[in-house]
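No value in this document is a laboratory result; all are computed from the given coordinates. Just so it is clear, the model here is predicted, and its values are computed rather than measured. Cβ atoms are built from the backbone, for glycine too; each structure is taken alone.
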Structure P
């Protein structure tokens, strides 16, 4: 029906239950991995995981064939099998030097970026729809601006909100 796993954005029947499963599955798998994790040394885990993610995210939309949603199947295999394996693999690696600094920066930036990218993306989507733009070739410069501005705003939120609040909370302060 939807030809993708991107459900859960409204409260109609398919979206509600699809979104419920979409949120419950990764949480449950994450808890399972956390409780059963047996660390092993994997050299270059960061670079292996990075390469696999680049390859997976580079796969374009896969059209349905013979009534089977190949795009949904691809997304399901990624979500149910490959992504948990990448989390395990990443947890088995260790980093130093530039890789360690990159991991720290990306980890610190991940939550603020998660928060700020949605409003920026919806403004971008509205602009695309208003101007009838449907290809990357027609909007690549604005898409690049969206990426850069999302990262910049996330960094500002990290430095001026997230880190100060975390420092304040770590001092044992409570809200009264």
Structure Q
């Protein structure tokens, strides 16, 4: 008998998707209009949205997998790979860029030893670029999770990051 193998890249994800299945059954039975909310909940539950989870959701909603995958890859909030415990976003909007945002990016690339979009080996940080976080008067600004830091310099980054190493 052939066994189906799931090549999930998310170490936290089991292939038991009953929890998201129950969520869909309870709040979106027979409905496709809650896809974004369902994907948010699935990512909250499992840490990321690997292809086998997308296939499960597609089957549950009676939708093509390509439609689910299109939404997952379009919105930057969704990830098919595990994300860090904390997400660092450096603003590179015009004001932040002009006032030193690129220096912050360069420093973090070296300090964290990952590329933009990557996650540190210890799973603590995921590093991203934001086009604008709406803090132009505070430039250059960064966000870590929901916390905004203003007038950041490379010299301030070590002490900021230390606050997130529990």
Structure R
């Protein structure tokens, strides 16, 4: 069991989530409402992965307050309900919140922008403009700082990641 983050850290994390959600709303409203085919029940990107300890602690806390059912398909996220909806939707990690978008990362060495985009929403030949992109570097950096603070408080290694299945299994 991971200890919950303190109130200050939780507030800072929630503020980060709010900023991300606002940026996503702006991006989807301005540039890509017709491009995004994500909808409730779309679970193509809901796969098993690992999160930082801070987000693991928040997911663990969310699990204490919900009922879960079995996953629909093997290799999918353990938090996916039988109807392909997310059982921890309100507390889903940042990675889940940004799925479906055209995610951009700046490669400072080469001076280029690397893009990772959902093939359902953006066909291979899609020509991205900068306004189509959701730049992740700042958000990821701020998450890393919050995770470091949490790990110091909890006595954990900040560079570890915790599998979603391990989080779910910790409460069985």
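Work out which structure the value 21 belongs to, where percent of Cα pairs over 30 Å apart was derived from one of P, Q, R. Don't skip to the end; give the middle numbers.
Numbers: P: 34; Q: 30; R: 21.
So the calculation was done on R.
If Rg and Dmax of the Cα atoms in Å, for residues 40-79 alone comes out at 13.9, 43 when worked out from the coordinates, which of P, Q, R was used?
Working: P: 13.9, 43; Q: 9.3, 24; R: 11.2, 27.
That value comes from structure P.
Among the shown structures P, Q, R, from which was the value 2.4 of distance in nm of label points 7 Å out along Cα→Cβ at positions 96 and 144 calculated?
Details: P: 3.7; Q: 1.5; R: 2.4.
Value 2.4 for distance in nm of label points 7 Å out along Cα→Cβ at positions 96 and 144 corresponds to R out of P, Q, R.
When you work out percent of Cα pairs over 21 Å apart, for residues 64-151 alone for each of the structures P, Q, R, which one comes out largest? Provide the component values of the computation, followed by the final result.
Values: P: 60; Q: 35; R: 50.
Answer by largest value of percent of Cα pairs over 21 Å apart, for residues 64-151 alone: P.
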